[in-house]
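Enquirer: Have a look at these structures, which come just after this line.
Only the coordinates and a few stated rules stand behind these numbers; no lab work does. Bear in mind that the values here come from a model prediction, so they are computed numbers and not experimental data. Cβ atoms are built from the backbone, for glycine too; each structure is taken alone.
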Structure P
Amino acid sequence: MQRKRISLVVITIMMLSLLAVAIQPLAVCAGDALAIEVVSGSDSVKLTKAALLKMKTVTGNAGLIRSTGTLRGPYDYKAVTVSDLLAEVGGLGQGQGIQITASDGYTMTFSNSQVNGNVLTYDEAGKVLRIGDVSMALIFESEILGEDTLPRLAYIKEGANPITDGHWWVKSVAKIEVVDDVEDWVIPLEGLEKAEFDRATFESIATCPDTPHPTIEWETTDKQGNKEVYEGVALWVMVSMMDGGDSPQGHYRFNDDLARKGYKVEVVSVDGYSVELESMLIMRNKNIILAYKKNGEFLKESDGPLMLAGDDLPSRKFMVKQIAKIRLVDLP
């Protein structure tokens with residue numbers, strides 16, 4: 001009996017030792033989780049929280065406004081400005097922007113102007129204040145924001161509590177990369193409601209991993225038989241911004257009842273060329289998309305910023321390029 005007890009004690013000690021060894025690497029992983037990579041061409045640097053703490057840090061509060069108009073925050077923060085992070089790899093030059101990649105693969109591209117703080121700010125009632133007068137920063141400490149969202153991008157201003165659009169607040173940033181600058185654009189929507197969406201909003205919809213309407217790929221061939229892969233968002237998603245289906249509790253809610261009554265979606269190019277699609281054809285149809293990428297690259301100026309694409313278009317004549325406006329016509 002005594003031998004059995006000794007054996008059990010030995011086995012228990014061995015198991016505890018193995019458990020301690022297994023747990024030790026987890027602590028290292030937890031520390032590494034906050035490391036971010038900053039890249040510019042062949043130059044790159046990985047910055048841990050310890051490295052960020054050695055840089056010039058700023059503290060304060062900032063908030064965000066969702067596309068539904070709901071305000072969130074203010075959130076406390078300790079942060080490093082993105083300009084200081086980019087200085088580690090040579091800074092940001094003219095004609096350059098940045099691409100942010102989150103740990104879950106979500107990406108967003110910021111123009112040179114946006115990196116330099118030229119974005120809309122709002123007051124506590126959600127009304128537009130001005131453009132600019134804020135700095136892009138990376139929050140790495142906060143008592144309110146969950147640790148699982150850090151490091152997190154935001155726009156800040158020392159001594160103030162700026163409020164900016166929520167789609168800028170990229171969570172769990174893993175990589176900041178200097179890329180060629182991108183041109184910002186805005187496409188107006190006219191239907192039961194008037195709205196608009198810009199490049200950042202569209203990219204946010206297209207790349208968010210938690211969205212109920214993820215990026216859609218459409219594969220086709222050109223006249224020479226070469227494979228082409230277009231990426232984008234279903235047309236119905238953007239139609240939902242102007243068809244009266246949205247509610248204070250959510251957005252991108254398509255109005256099925258209105259679609260069944262019948263109307264047409266007019267897609268207009270910058271040169272005035274337009275096509276019309278029946279509401280029942282586009283209703284929750286994943287095979288008619290607004291494409292923004294072709295073969296992994298943003299559309300060229302001759303095609304973009306957006307292009308109508310997909311298997312369910314009546315013909316290739318409906319592949320409108322350089323989309324400038326989308327309207328609902330012949331409404332019931």
Structure Q
Amino acid sequence: MFFEGSEKKAEVIIKAPLLSLLDDIDDDFWKALVQCCNAQILSSIRNHDCKAFLLSESSLFVWHDRFLILTCGNTRLVHSVEYFIQQIGMDKIQQVIYQRKNEYFAHAQPSSFGDDIKLLAQYVSGKAYRFGELDSHHNYIFHQDNSSFKAESDDKTYEFLAYQISQQASEKLTTVGLKAEEIRQFLQLDQLIGDFMLDDFVFDPFGYSVNAIKGKQYLTIHVTPQADSSYVSVESNINLRALAAKFLTILTPKSFDLLSFNDFDFINLTEEFIPASYVSKSRVTEQLSNNYTVGFANYILPQQAFAPAAVLDIAGENHAL
């Protein structure tokens with residue numbers, strides 16, 4: 001069974017004095033926005049500063065001045081961004097950031113990054129970048145080119161993206177009847193974010209998502225454990241560089257990416273937390289015109305022995321993937 005775990009991501013920042021997304025917008029609006037990309041809201045949690053929606057395909061976080069949405073599978077997230085722009089109006093929007101990464105099954109997606117930014121260009125003038133090599137792991141980032149907006153230096157985001165997790169981790173996470181509490185224990189969430197409010201869901205037959213919030217802080221984890229296309233993503237505005245080492249020990253992926261917004265020590269300190277067994281394959285950094293400094297690094301676990309070829313089920317409908 002194949003599932004595209006890689007997420008698309010969008011963040012939209014508004015002119016906060018004109019509107020509070022947390023207090024002035026009701027859940028029906030967010031339900032409609034999520035449905036625009038062919039996803040559904042499963043549940044939600046809230047504190048004074050943030051509301052987190054768990055989706056059928058990843059997560060939506062809403063603060064007073066912005067929202068952040070991630071969707072996986074065959075969703076077309078750009079349609080949700082378009083809906084927000086049409087409903088709220090560009091006059092209330094300060095910044096649009098849209099992001100996609102390399103996918104396992106890019107040819108099965110309903111659109112490409114190029115298709116998506118062509119649609120966005122109807123509403124927003126912007127710039128686009130690729131972080132990483134085209135024939136390997138990479139991230140595409142589009143951002144609105146708005147001279148009146150400059151990101152604050154403490155506006156930070158971190159992403160840890162793990163591919164081809166160990167056989168032991170994959171087998172554990174594809175155990176029939178696995179409960180949410182067992183997955184939390186396996187990922188050591190009580191140790192890592194024990195004081196956060198959690199909302200999680202176990203998908204059928206496999207897969208797991210969790211949202212965690214504490215004040216303005218958030219963390220979200222999405223697990224696609226199937227051996228042929230395993231993928232685990234962790235995103236947060238708390239520093240993930242130190243936590244990455246914990247997740248590497250738990251998951252032992254064959255490769256992983258780290259991506260940061262406004263971690264100014266990213267280049268110098270990233271390797272402090274990475275086991276010596278991993279080798280850096282790609283490192284990119286760029287300061288965007290919106291004042292975000294983006295860092296990207298891809299690491300691989302060198303293969304020491306030959307592995308057998310993967311046998312394809314030529315009778316199966318997904319054999320070409």
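Enquirer: In terms of relative contact order in percent (Cα under 8 Å, 6 or more apart), which of structures P, Q is highest?
Expert: Across P, Q, relative contact order in percent (Cα under 8 Å, 6 or more apart) peaks for Q.
Enquirer: If log10 I(q)/I(0) by the Debye sum over Cα atoms at q = 0.09, 0.12 Å⁻¹ comes out at -0.44, -0.82 when worked out from the coordinates, which of P, Q was used?
Expert: Q
Enquirer: FRET efficiency 1/(1 + (r/R0)^6) of positions 160 and 216 (r between Cβ atoms, R0 = 35 Å, to 0.05) computed as 0.30: which structure among P, Q?
Expert: So the calculation was done on P.
Enquirer: Suppose mean count of other Cβ atoms within 10 Å over residues 48-55 works out to 14.1; of P, Q, which structure was it derived from? It would help to have the intermediate numbers written out before the result.
Expert: Numbers: P: 14.1; Q: 19.5.
Going through each structure in turn, the value belongs to P.
Enquirer: Also, quick follow-up: Say we calculate distance in nm of label points 7 Å out along Cα→Cβ at positions 96 and 112 for every structure; which of P, Q gives the highest result?
Expert: On the way: P: 1.1; Q: 2.1.
Sorting by distance in nm of label points 7 Å out along Cα→Cβ at positions 96 and 112 in descending order puts Q first.
Enquirer: For distance in nm of label points 7 Å out along Cα→Cβ at positions 280 and 296, which structure out of P, Q has the highest calculated value?
Expert: The structure with the largest value is P.
Enquirer: Moving to a separate point now. Ranked by mean count of other Cβ atoms within 10 Å over residues 88-95, which of P, Q sits at the highest value?
Expert: Between P, Q, the highest calculated value is found for Q.
Enquirer: Additional query: With distance in nm of label points 7 Å out along Cα→Cβ at positions 56 and 256 derived from the coordinates and found to be 5.6, which of P, Q does the value describe?
Expert: Here the read-out was taken from P.
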